[in-house]
Each structure stands twice: as C-alpha cells, then as structure tokens.
1. Given structures I, II, which gives the highest value for distance in nm of label points 7 Å out along Cα→Cβ at positions 269 and 357?
2. If mean count of other Cβ atoms within 10 Å over residues 69-76 comes out at 15.1 when worked out from the coordinates, which of I, II was used?
3. Computing distance in nm of label points 7 Å out along Cα→Cβ at positions 373 and 749 gives 3.1 for which of I, II?
4. Determine which structure produced the value -12000 for helix-only ellipticity at 222 nm (-39500 (n - 2.57) for each DSSP H run of 4 or more, over all residues; to 500), calculated from the coordinates; the candidates are I, II.
5. With mean count of other Cβ atoms within 10 Å over residues 45-52 as the yardstick, tell me which of I, II scores highest.
6. When Rg and Dmax of the Cα atoms in Å is calculated, the result is 29.1, 96; to which of the structures I, II does this value belong?
7. One of I, II was used to calculate percent of Cα pairs over 20 Å apart, for residues 477-588 alone, giving 50; which?
8. Compute mean count of other Cβ atoms within 10 Å over residues 205-212 for each of I, II and report the one that scores greatest.
Structure I
Amino acid sequence: MTIYKRNTSLFFVLFTILSANETDPYQLPVFNISRTLGSITIDGHLDDVGWQSTNVINNFLEVMPGENIPPIVRTEAFVTYDSKNFYVAIKCYDDPKNIRAQISKRDRIYNDDYAGFYIDTYGDANRAVEFQVNALGIQGDSQTVGSNEDQSFDMIFTSAGIITEEGYQVEVAVPFSSLRFPDKEEQTWRFSVFRSLPRNDFKRKMASFRMDRNNPCNLCQFGYLKGVSGIKSSRSIELLPSMVGTQSGELDSNNVFQENDFNSDLALGIKIPIGQTTTIEVAINPDFSQIEADVTQFDVNNNFALSYPERRPFFNEGSDLFSAGGHEWQPNIKPVYTRSINDPSLAIKILGRVGKTDYGMISALDEESGIVVPFENGSEIVAPGKSLVNVLRLKHSLDNSSYIGGVITDRRYLTGSGTNGSGTNIGADGVYYFNQNMFINWQAFASMTQEPNDTSLSTEINGSKFGADSLTSDFDGEEYIGHQMFLRLTRSTRNSRFNCFVAEKTPTFRVDTGYLKQNHERNLGGNYTFIRYPKTDLVEKYTFTLATGRVWNYDMEIKEQWFYTSLGGEFKGRIDGDINYFILNENFLDSLYTGLQHLEYDLDKNFGEKFSIGTRGSNNKTIIRYLDTPEIGRSKSYSVWLRLKPTANININPSLNYNDAQKLDNDNYYYKGQRIRIRFTYQFSKYLSLRLVGQYFYQEDFVYGDVYKSFDLHSLLSYQPNPFTIFYIGSSHDFDEGPNSYDSFDMFYNSRQIFLKFQYLIQT
C-alpha cells in the first residue's frame, strides 16, 4: 500500500501548487429585449411588423480560428418574444455564390452555412440548448452539458431560411412549451448567437460574445438575456401513438426458408407535464425499428464487452442527467447504460427541477436484459432474461458548471417464480470549479450484488475465482458487495491543460444497470498538453501531449505501466490530424509482457461541400489475448471513409475498415477481418428521404479455424415533419456464410424483415 499512498499524496501536492486563481478579464454582455408589438410569420423574410421594434445585436467577433477579431462578413441578430414563443432572426451577409446549403434531414447541416443560438434558461452555466438553422431552413439542435455536446437531443421548434442577394437569413420560433425555465415573473437567461462559415481555407465561427481561450467553460462566457417577463411554460399533454407492422422470414434448422405471418403491434407514448418544470413520460410496448442498425465491430482478441451508442429517443431525452459523470476514456464508470435496457415492454421516466436541483427517474420492465459482467482481465455480456430496472438521479447545480449529484440504480431479475438475483448501486459524483481554470470531478459508488442462481448463464465466463472470499464467476446465487472511486484534478488554460487522476474498483464491484468493462484495479496517471495558436495562414492550432500512468490490481500487483505522447493540429485547407504513440508493459494472466507499442494516426480532409475524406489506423506490438497461451504479436488496422455529395439531394458515405494480427517471427496470421459499408441517402424534400445501407463483414480466425461472413442490406423510406411524427417503410435482409465459404463470397439468405411504422405526435 506504500506506493499507492505516496502517489495519492503527490496528487494533493500538485493540487496545492496548481490552485493559483485566474480572473476573467472580460465583462459579459447584456442583451435587453422587449415583447413584440406585432405578429411574426416564420418564413425567412424579416418584414413582419413584429420585427420592427426589436433591438439589433451586431457586435459579432470571429472566435475561431481568429481570436476575438473583426469578422470577414457581417452578421445581425434580432430577438423578441410574445406570450407563446421566443423569436430569433439572424441576417447573415455574404456573397450568395459562396453560401453552402444542402437539402438534408434534420441534424445533418454541419458542413453547411448555418446560424443559431444558445439558451441557458437557468443561468448557472451547467446546461444550454442549442438551435441551428442552415440557409435553406433545415434544422439542427443539441444540448451542451459542461463541455460535452449531445447531438442526439431533439426539440420541437419552427424555422425557415432563405438565400437573398445580400446573403441569407433565418427565422426561428421556439415555443415556451418546449423549454424548461424558472417559475418567476422576470427571467434572466444566458444567451449567445453564433454563425458558422465553412470555407475551403478554414471553418470560421462568429459569436456575439468574446470567447476567452483562457477559460475552458464556454457556457460561463455567454451574455445575459434580460427583458423576458410574464411567460409560462403552458406545456401540453403529449400523446405519441404508433402502429408497427412486420412480416419476416428466416432459415430454419433444415435450411428451408420459412415465411412468417404478418404481425402488427400498437404502442403508446404519453408525456404529462406536472407543474412548470416536471414531466412524466410513459412508453407502452415501445418500438425502435426506425433506428439504424449498429455498425458491426471486430471482436477477435477483444476481451472486453463492446459498448454501443444510444439512439432511442425515449432514452436520449435526459441522458445528460443520467450520465452521472461516466466517460469511457477515463477509469471511471457509466452507472446508467441505457442500452442494457434491451427490450422494454413498459418504461416510465420522470424529469424535473426544483430550484437548482434536477431530478430524474427511470423504471422499466425489460423483457430481454443484457448486462456487462466485469472481471480483472475482461468482461462479458450476459442475458439473464426478464428484469425490472429502476434508476433515481439527483443533480444539484452550483455556479459556473459545478454540480453535486447522487444516483441509485437497481435491477431485479425475474423468473416465473419471482425475483432471482439483483444488482444495486448507490453513489455520488460531482464537478467543482475552484476558479475559472481549475476544477475536480469525482465519483464514488458502492454495489450490492446477488447473482441469479442459474449457472447456464455463465458458460462463457465460469470457472474462475475472484475476491477475498474466493467467489466463483458462475452464476450460482452468491452475494457480495464492492465499491469504486474516481478523482481527477484538471487545470486548463489558453496554452496548456494538465490533469491527474486516481481511481480504484474492487474485485466485487458490479453495476448491472451500467457499463463497466473491468474491475479489480487501481489507477494513477496524469497528462500535460501544450496548446498553441500560431498566428500564421497555415496552422490554426497544434497540440503536444505527454502522459503516463500505472495500473495495479486491487492487491497492489502491477498490471500496467504506460507512457503516451501525441502530436495534433488543425491546418489551413480544413485538414485535421494527429499521431499518437504508446509504450507499455502489461501483466496479463500472471505473465509480464514488456515493450508493447502502439502507433496510431488520424487524418481528415474537407474539400468543400461536395467531398470529404478521412483515414485512421494503427500499427501495434501487442498481446494476442484470446489464445490459450497468450503471446506477443503485431497487429494493424486502418479505416478510410468518404463523404460524397454529388448533388444537393444525394449523400453517399462509403467506408472500409480492416484489421489483422500476425506472428512476430513469420508472416502467419492469427486473425484478420474487414468491414465494407456504404450508406446512401436521397433527400426528396426537407421531410421525405430514402436511406439504403449495405454492409459486408468478414472475420477469420486462423488459430481456431473460425470464419464469419455476413452481408446486410437495409432500406428505409421515411417522412418526418418533426422529430417525433414519423412514417416509415423499410426492410432488412441478412446473408450469412454458407458451407465451405472460406475463400469465396458464398453466402445464403438467412433472414428478412419488412416493416412499416406510423407514429404521430398529438399535443393537447
């Protein structure tokens, strides 16, 4: 324990050294607005009577790549409101021939010219919603929580955009029923207007505030919006009925393709406002067939359970609240991983706020649970069947992006006779800014686990032991407790970023509602990044990072020692790239492997609105972990992706991914695989689109003789006038490898599904 304690003491010495205060040199702007004196029609034209008496915001600065310099183009914004809506109009001056604007689906505008604004209705710099509109009126929206942006966030608002002889202009109306704000007579919001100007040299951003690069909290630098008074949320009850029809077929055990009957299901979503700041949302038999299939991932030589992004609308709303500080790239945990609620027949969610405290609850009856079971050297996904999931979350906002929160999660496994096993977690997390440059984020959880008494669930992981009491990995009804903690100190300034962290997870720590890929470890590490903004016409920004760390198991046996360096930059011509180098020693399954190396690169080039290309890859000296007796080999991987837009309506996204591993002393392979994927979209109009996705996947294990091949084809015709009203007709076709198909593309038709879905948002 001596080493661990000594290093922990060093952590707090560094905290003391780095806690010098920095002051904000800029005075935040104040935008005073008044209620409109006339009606406003959202059509892109700014000649309505309602705009005539509004004040103009015209003090825009270029904040990227320039640093608070006069912009190369002029921008004006107008802001007002009435009893029902908050209105913003933005007039963007430019040569019309230079404007980039494409017809696309919602949230696909980020290579276009677009303008928008942020609103932080509670003014505590913890959360802001962002509204974006391109020059043709196509919408985008997101939410920013701290320094993290969530583009899966959706809101209902009205927008329009037109190109004029002087540039383009957009209009936005945000219903107060779509916003949460304090229940008081006069509102004070944080507010900022911005404009994105993508060109072949740089992607420029203009904003209505000075952005101090010495302050890592952008939300803290927004101006204040005053003058909004006498408004109420007036939120309505929302009903979201849907009907889904499916017809499927699959190959049976006799290799005969069987056609199934047409099936139809009804589903209902209900959202009920309680007061001005609370909503209850119920989903009965929800269907998520509109969600694009997950991209297949390579899993040879990966001893950790794979993680996938959440795309389902029911779980995306409020995801910022339930995240509880979890980030996969840090040695902390994700206590709520909603993808573990795999197939809910009934789900209830409550979101609300009292004063500065947000609260949320999720309760779901999951018909097909999927939980991540972590161990010292890996993890597996186990499917124990039906379970009842409950999550309770509280988050109290402090000033300037600081907060303190608590969370309780519980999963009860259900059989025909009742409860059979459970997993419960209780924990707290938080972020605290000591000044504008220095903050800590922390996390601490305790877990209480009773395994299901069904050893058939653990056939892939049974046989090993863990914990001081020699518990078995079999699901045999054992009970145990565990804990986890994480603490990170960060100091971020204009030209540097330093952080160091300490963490631990006991061998008996589990989180059955979350994502934890490994336990039985203690971590200590840190990094320092140099950041420079050279005043040249070629380089916008470059960074250089040095990092090091050490990992012990919970018994203080060294598991990993690593050193990392990285060089990255953003260059003229819309070129972004970085190169990273790892060197590490690792103890895996009681064997020490030294001199392991990882070399990685990432390079992206944007050639304009019609064409972008990117590539990333790695060349490694690494452990071949999946062998009965692991050994050191060399592996490589690379990927190439393209974004092609030959017309305003067509978007083509092909990609190629390849990986392999070979022996050190010869050219024999352990494994290799490739994934070829193409995504084609034709946008008939703002709301109507056709999507085709084709994917070929191949993975071969030369050690054990396993081959997996598949080809998937998915089609979807969609009409979507708003994020929640949808009409879909789609199909999926799956082909798998046939007999003796090692050296060919021979595959047989394995399954097919045709479906249609109609979902309509009703607001009372």
Structure II
Amino acid sequence: MILAHSADKLGMRVLLVHDQCETESVAGRLIRKLKTQLEQDDMEVLSAGSSFDAAMLVVADPLIQAVLLDWDLEDAGSHGPAAVVLDAVRRRNAEVPVFLFTDRENAAQIPLDVLRRTNDFIWLFEDTAAFIAGRVRAAVHSYRENLLPPMFGALARFARVHEYSWHTPGHTGGTAFLKSPVGRAFFDYFGENLFRSDLSISVGELGSLLDHSGPIGEGEKYTARVFGAHRSYHVTNGSSTSNRVIMMASVTRGQVALCDRNAHKSIEHAITMSGAVPTYMMPTRNQYGIIGPILPENLTPQAIRASIRANPLVKDGMDAAPVHAIVTNSTYDGLCYNVRRVEELLGQSVDRLHFDEAWYGYARFNPLYEDRYAMHGDPSEHTDDKPSVFATQSTHKLLAALSQASMIHVRDGRNPIEHNRFNEAFMMHASTSPQYAIIASNDVSAAMMDGPGGETLTGESIREAVAFRRLIARLNADYAEQGEWFVNVWQPDVVADESGRKVPFWQADPARLAVDPACWTLKPGESWHGFGKVEEGYCMLDPIKVSVTTPGVGADGLREWGIPASVLTSYLDRFGIVVEKTTDFTILFLFSLGITKGKWGTLVDTLLRFKKDYDANTPLAESLPALASAYPRRYRGMGLKDLCTDMFHTMKNLQTTRLLSAAFSILPRPDMSPAEAYENLVRGRIERLGLDVMAGRTVATGVVPYPPGIPLLMPGENAGPADGPLLGYLKALEAFDAKFPGFTHDTHGVENEDGRYVVACLTR
C-alpha cells in the first residue's frame, strides 16, 4: 500500500449504486450480502439507490476508491441513469475502478464507449460475495498504488520507514520537539507526517532539487507533461524567485530587456541583479485605475525600435537588440492576452518571451482559456523557428499547493537556454535545504489537474464565479429600479445570446457564460472596460477574478457621491471575509478551487448587511467597532455613512483616483539603471527625503504601491517635478493617510515617519 499509517487514515471507501439494496428480492439479499463482505474486508461502503444520489456522492466525496454500478439502474431500458453516474465519475477521475453489475447476456449489448470507461463486470448471481469483494479490494489496492504522483509518492513511502536519522534537520523526524513542552505543542499542532517528511538533501532516495534527479526529477518531468512544457522546474521560494531565475539565465549586464511596466516587484529585483537595461512597454489604465493590456500597436517591431531609441539608458555603442521580453498574463485584475497574437507581434523583435503567470496556473485545464496562456497547444508543435517561451506560475495562489510553491515551465524555440546553463541560475537562487512538503504540493497540484480532474475543478470555480457575478448584477439592477444603490461587478454590461440579441449580463445563460470566451472578450470601444479600441479578441476578462465595484466612479471621473472600497473592505474583515485587493473603488475576490456556494453566499449576505448599515448610518461603534475603539478621538460620533462621505470628498479633493491613473500612465525619466542605483545604495550614497524636497531627485529604491505591487518608480528613475503626477500622487496618499488612521496605504520604498512620507534618494 502507498502510505502505511496514512493509508489507513485514508481508508478504503467504495460506492455501491444499486436500486435493489433495500428490497427483499433475490438481488436485494445478494447486494446486502456483498456489502457485508466488503465491510468485513475493511472497506467502507456508501450506498445509493438512484442516479441522483450517486452523482451527488461522487461530487462530494473524492475518497471514493471504487464504484460498483448497476447497469440496469432504475429499470431504465435506455440505461440512462447508469450513464449519468458513469459520466459523473469520469468527469472527476479517469482512474478510479468502476465495476458494472450486469449479466452475461446483457454484457454483450453494452456500448463500446461504456466498456472503455469501466474496468470489470460483477456477475451477482454467479460469483460469491467473497470472490467479488476480493476483486474489488485488489482493484482498490492497485488504484491506491498508482494514485500519488512521483515525488509525493516517494516522499510518502520514505516517511513511513521510521529510519534513525543522523543528518539534518536537527529535529530528526520530530523527536526533538517531544523533549520540550512548547516543542510538543508544536509537534501536536502540525502532526507527525509533516516532520517525518521534513528531510535533508542527504536523503538520496528522493533525488535532488538542484540536479533534478530521482523522484524530484521524475516529478518535474510529470509536471512538464501535465502543463504542456518541454521542461518544468519546481521552485520553493515563490514565483518571485522563479522570475529572477529566468531573467538571470537569459539576460545580463548591458543587454536590453523589454519589460511590461505592469510587472511585479520581482522583475525589478531581477533587472537589478542581472544588470539588464530595461525598456518598458506601457499598459493601459481605465477610470477605476485597473491596469489593462499592452495594446498590440505597442508590440510591433516599429514600436519596439522606437521605445529602445527613446530610452536614455541605451547608450551609443551598446547592442540595442533586445534579448528578453517579460509580459504579465493574466493581470492582477484578470485580463489575459491572446498569447498567440503576442508571440506573433513581440516574437518579431525578441527570441525569448517570458510570461509571468503567477495568478494563472489553471488556464491550460479549461477550454475557456484556449490560446490565452504561455504553454498553449501541444508542446510538440512548438518548433525551433518560434520564440523560446518561459512561464512562471504560483501554484500556491490559485491551484492547491502550499505557500511559496511555484513552477517554471519552458518551451525551447529560437535561441534556447539549454538545461545546464539554465540550472546555474536556478542553483544560484535555490536552497540546498528545500522544504520537501512544498515540492510535494507542486507534485499534487499537477496530479489534481491531470486528466479530467483539471477541467472539472476549474469548471466548478468558473460556474461559482458566474453565479456570484449574475446575482450581484441582478441585485444592482433591482435596486436601481427602486432608485437605490448597490455594489456592482466590473464585467460586460450586456452579453450577446446565441441569436445575437444583447441581454443584460444577469439575464445571460449561465451555462454559456461558463464555456464561451466570446462572453468575456473585450470589444473595441466598449465603455465597461474603459481601455479604448482594444483589438478584437486580443484580451479577455477571466471570470474567476471578480472585481466588485462600489459607487463613485463614472466614465469621466468621480461622481457627486460615492463609497470608498476601503471602508467596505474593513466592514467585510469584521465578519471574517478577507479580500485579495482593494483600490479606491474596487475590491478583488478570487474564486479559487476552494470556493463554495456557502462562502460566496455569506459574502452576498454581508454586502447586503453593509448596505443596510450604510443607509441607516449605523454608528461606527456598532458597524466598525475595532476602528472606533482604536481611534476614538478621530471617529467619535461618526456613523458608517458619515465616514464614507468624509472619505469620498477627501479623495475627490485630493484627486487620488485621477492622480493614480496619471502617475501610472507616464514613463519616468531614468537617470541611471536599476543596477547602478543599487550600487549607490550599497555604498551609502543616499539620503532620505520628504516629498516636499524630492522634485528632480533620483530614487535609490523602487517605490511600489501595494496592492498590486506594480512599480510607480524604479530604482534610478527621476521623481519629476513637484507638481507632476508622480509626486502629486504620493502627496495625495500622504495627506489621505494623515486624515484617516486605520486606512493608511502600504507603499514599499516609502517610510511613514509620524505621518510624513520619506523616500531614499541618491545624493547629488
């Protein structure tokens, strides 16, 4: 068996589907005898007498390890009910053994498609219960032996050995913790298996993360197959490290790299460490401050050459040909490119394309996202005349891996980076003491997506997101008819049905919304997205990334009244609802694999409760008690509506929303490269300045507002004039933070000293 004591905890669970289970017929008595025998053989038996009950159990219980199914279920001559159950099983699991109850005469009539999806027959009236139970038990054992992916399977087998360890880590399988009260508490909290699988790189049976050998190497090959790559690498320090590995393997000092300005801070670090010369590709922004795509016209060879010529960091005599390009896909807010189109355009200028897909690891496993992810199509079709393509994916974000788990996927094309060279960069950033549980969770994430399970799991997330989106849109429409406000969702206002007739989003067919990309693609000039004349089919909104919008923003700017999203976020937090990201008037919710109707139902109830408390101007002592308690003098006597009104008018006066869009729509002047700025920082050639004296100064570190972690200023860039959009935006945030304690902004590279923003700048 694959797990020993862990396997015993897993148990052997069998689903028996037969409508004669409770009858006094001959079949009924034989079924009950078989059930008793299965239980005597240490198998837990779940029973279902109808196709509906059986299908529900299949969905609800992934621990079912064999299905015994009556081909004549519900006496249906068409065998439709049995087919429903079989479909439900195979949509989720291609490998779990399925036995059909039938007789030899009827077996000859079973369709070939059914036979291909089942494993064996049960001759209830011919074989003994003990014989049938033995065959089921053998099938379960075989299924369990092959259930785990390579690395996790090897780890589970090793952990059960209970070896005497003379190597690191020093807790030696957890035994050190048992010698201390606090250690014992720690041990009991996490459980024995965690510590038995926390191993040293000295354990040769598991292979090595650094040379990609043994079960770890086999796990990476398995991952490459599942995710459609030529090669894949497990990373235990997050996609921040994955991005740095790729860039340091691909580009070095004095070489030009094309960089999406909508890039994570890790790209800033990679540019700094590699010494690359960045030339930025500017994305669009809309009225909410949501970052849109880099438009196709900015990816053409002509546009790329013009950007490089205009870059002050590209000096005379320097090779101006770019060697690397990085694009964020999807964006934080869920906008994803047609990658084939990006490859077609950008691949004319550069041989290596790098897609930061930290928030997008599930895309390959649902046809809704076809061609909109880096490893699209069949890897065998990616020939050496195409660009070499890299993708980084945070498997811990929207798949099911542990925190810090990440993957690098590679498809070799033009000017590839062969493995040995790539691995030098990998080893530079990898630990010689990796956490095996993180590696194993990558392995499991791949296994969960393999086969039909991937489409089933992603499909469930999409359908839950669609249901939530439609409900919020309907509630918004209902309240609008009554002349009242409610939150809304950033999404198309209308959707064309199959006849071409446009209907409000909430009236659209939910089944079609879950499968048809046309419902989500950005159409040129549509007002809802606010990105202008985007090329048809170029960009799509990912339905599982749901931006709830609060009132206050129109196409031409702020309205006369509004509700700042940060207040709603604080209200949700009071009820244990933690959101992914909050901007001035948007809140991002991620419908990941773990989202259920119960979770988003609670969210809807809380949104309705917020409206009620806002309309009643419920005192902050009741609606936001933690805030009122922490800052009694500032918020004394205020109600929820009072706070929203005060904050909204302040934002309007400070022009925070307009300045955000303006600040992120310009490209600051680089006075030096990020690498040069960092060298000056290390040498101590810096001074910390307030915003009032920063005009024209060069920043020593990046200035990165969170969320979403996109640089406002890169190291070595000029802060611009005192009344310019960059300093203007930071001054607006500083003034806001001073007025609204408890709602301060998080901006990396900015220190808040008693309400005063201070930034490290290079000395003159």
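Values quoted throughout were computed directly from the atomic coordinates according to the rules given, and no laboratory measurement underlies them. Everything numeric in this text was worked out from a predicted model, so none of it was measured. Cβ atoms are built from the backbone, for glycine too; each structure is taken alone.
1. On the way: I: 2.9; II: 2.2.
Sorting by distance in nm of label points 7 Å out along Cα→Cβ at positions 269 and 357 in descending order puts I first.
2. Details: I: 15.1; II: 19.6.
It must be structure I, since only it matches.
3. Details: I: 3.9; II: 3.1.
Answer for the origin of the read-out: II.
4. On the way: I: -1000; II: -12000.
The read-out comes from structure II.
5. Working: I: 15.1; II: 18.5.
Top value of mean count of other Cβ atoms within 10 Å over residues 45-52 goes to structure II.
6. Details: I: 27.1, 80; II: 29.1, 96.
Checking each candidate, the match is II.
7. Numbers: I: 57; II: 50.
Label of the originating structure: II.
8. Numbers: I: 21.2; II: 18.8.
Looking at the calculated values, the largest one is I.
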